[in-house]
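What follows is calculated from the coordinates using simple rules that are stated; it is not laboratory data. In this text, all values refer to a predicted model and were calculated from it rather than measured experimentally. Cβ atoms are built from the backbone, for glycine too; each structure is taken alone.
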Structure P
């Protein structure tokens, strides 16, 4: 709670509007109530208004201060349909198909964020990742000067010797199955920028492998090594202050005594607060192991590289997890253009 409590305090000074497409999910309802009670901003629940109310009544959740929108009855439906038609015209989408899509909460919520009617979207508590990511990628797209959309888990462990006083930023754990060198470098930069924004400290980024600084030779190792070098080069070009090291084994990245033997003098080894995984298998497995075996607080997936803030929850999320993800998404939006210069400058379908 040390970390997430600090996030709440920062967001209370700049409250934001977060849209939750899964408005009848009990965990989402409880998280939305807490989001409002903690003065973090305005939660927006999507779904049939009567069904949302019935679900809230069953949980004894007070809906005061929480907005409820039924996409199929919204006065914005027609304008959202027109926007979606413009976005998908190259796909030959028919108006009725666009209308049916916009009635779906994840599509409607994505359009709300794209049209600046909400500051961020949090979904996935009861929806598979494809059902969350597809509308976002169709409507919001990637940020300017960005080619890769990825994700990040924020993990808080009890042992404060690890990461940044127990906080680790980990990517990509949810989007790109087998990233290229360029994609892996951009993942590292995106996660580092988020860590810098939220923690206010210099990111120390470890690109992970089963090898440390040439202890093994394989194409997968060479990819990680090249990605770390490319990330370092891009950060220097952007005047972004961070340290990048790779390839590193995870013990060399996190344990000072091991780092001193394997990579003496490294600014990252033994002190990493950002971990970049070589592929989605390793990232997803690692964060779930830490979450369940170490009983860490896990917040994510925070989506990175999009033109607007959004998050794709795990279906195993608790209401506490959802509240934390919503708060991080809101905090992202406060200075989103510092993360992605030019993000949010245009509306979906506008000519650029």
Structure Q
């Protein structure tokens, strides 16, 4: 298991410390008797099943951590532990430095009302309420006046591009539009932390792509701290700041999309990355080299955050190395033609052509 968080100056919003969720009649008793030293094999021999197995990581402010894995890997169980929809068997979970597992019911309710937003695969819209009323509902539960809650809901309708459908009922909306209502409803309470569990998996591929675009647009504006669960590796690569890949309750690797593609730490992770076109994932900063001679560079300049696929043609057509710039316009590295060729074709510019 590799838990390898990237360096981040932002404070930790979510922190998991040796979190276990163990299912089985004997699980709690065995945990008490273990004195914190959980023997996985002994638990399994006693008929216990590990939903989450020794998960330790942090999610920083404004970061999107995508937790992915196949069905039964433990990804949704982990999210439910962190939102405390499921009781954790062992370990510690901290939200903004507060011990989540030590909170009383009233504290937990306040935390969920004021800090957490949740979106699940099931849209769970109220069929007898309009779009506007569905979005306003959680605000009214909080005690906000009808007038203020409707005003806030109207702003959310605009945010998720549903203007003109405020008075539609859920049955009058497409699947993608219903999911937008669910997203708007969860955002209406202005959560600091956003939990999303397979939110787009019920949608057809075209609508799913549109919803991913919409989601990225919203995150670019709102900068929420997000835990996003999916079984789709392409979706994870597209959305994540970091990805945690789970198998049998264990986090196999947690890292940036680029590092997971370039340096899978286990055979299981490597299986996910084998077929991934690297140019669609890697950013310029992932493959740039040091600036050797700043006076011998192409006129072309690229952003460190640009995906290789979008700049490859320009770099290949440039006669000289291409400068890579940061957000402030400072040169932080260069891209060479041979590096792009290696990424695209797996060989160097001077490699002899293969003949059949």
A value of -10500 was derived for helix-only ellipticity at 222 nm (-39500 (n - 2.57) for each DSSP H run of 4 or more, over all residues; to 500); which structure in P, Q was it taken from?
-> Q
For structures P, Q, calculate relative contact order in percent (Cα under 8 Å, 6 or more apart) and state which one comes out highest.
-> P
Origin of the value 16.1, where Kirkwood radius over Cα pairs in Å, for residues 145-328 alone was derived from one of P, Q = P
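So mean count of other Cβ atoms within 10 Å over residues 17-24, computed for just one structure, reads 25.9; which one of P, Q is that?
Numbers: P: 25.9; Q: 18.4.
Label of the originating structure: P.
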Which of P, Q yields 26, 50, 23, 2 [P(r) over Cα pairs in 20 Å bins from 0, in percent, calculated] = Q
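Out of P, Q, which has the highest value for distance in nm of label points 7 Å out along Cα→Cβ at positions 25 and 305? Walk me through the intermediate numbers first.
Details: P: 2.3; Q: 5.5.
The maximum falls on structure Q.
Have a look at P, Q and say which one yields 5.9 for distance in nm of label points 7 Å out along Cα→Cβ at positions 113 and 321, as calculated. Kindly include the intermediate steps, with their values, before the conclusion.
Numbers: P: 1.8; Q: 5.9.
For distance in nm of label points 7 Å out along Cα→Cβ at positions 113 and 321, the value 5.9 is produced by structure Q.
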For structures P, Q, calculate mean count of other Cβ atoms within 10 Å over residues 297-304 and state which one comes out highest.
-> P
